[in-house]
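Below are structures written as structure tokens.
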Structure 1
Amino acid sequence: MKKNMGVTDRITRLVIAAIIAVLYFTNIITGTLAIVLLIIAGVFVVTTLIGFCPLYTLFGINTCKTKTT
């Protein structure tokens, strides 16, 4: 898999996932909404760790800077 996520995108996803986790563990969000948001947060963390987002390939998005030599 070729990386298609830049550093800013990856940091943003981690921050959003952390906010969702804090909201869940402080019981601010509960129920079905909490479950859906936790799944999204999990996807954000996984895609951040591997640096590849499958949806980006479907839409032709690439936020990763290319190296020019």
Structure 2
Amino acid sequence: MTMEQKINMAASYKGMSQAALARAIGMTPSNFNQKIKRDTFSMEELNAIASALGAVYISAFEFPDGTKI
């Protein structure tokens, strides 16, 4: 599974649009989309994404209910 798929599935799981997720981590939706397409997120950014989704990121997004994406 690609990082783009993981991020999109995790955002969908939490009912959050990609644009809302981008804003939640202080990024423009356009820049966020470009980073997704190029797969250029740093670990710091992946941790910020996970935090905005109420999850943690290790090698997957892990939610408190045990769901892993």
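Of note:
- Taking distance in nm of label points 7 Å out along Cα→Cβ at positions 27 and 59 as the criterion, the highest value among 1, 2 goes to 1.
- Given 10.7, 31 for Rg and Dmax of the Cα atoms in Å, calculated: source structure among 1, 2: 2
- Label whose coordinates, when relative contact order in percent (Cα under 8 Å, 6 or more apart) is calculated, return 29 (choices 1, 2): 2
- When helix-only ellipticity at 222 nm (-39500 (n - 2.57) for each DSSP H run of 4 or more, over all residues; to 500) is computed across structures 1, 2, the figure -16000 traces back to 2.
Every number in this text was worked out from the coordinates using simple rules, so none of it is lab data. Only a predicted model underlies this, so the values are computations on that prediction, with no experimental measurement involved. Cβ atoms are built from the backbone, for glycine too; each structure is taken alone.
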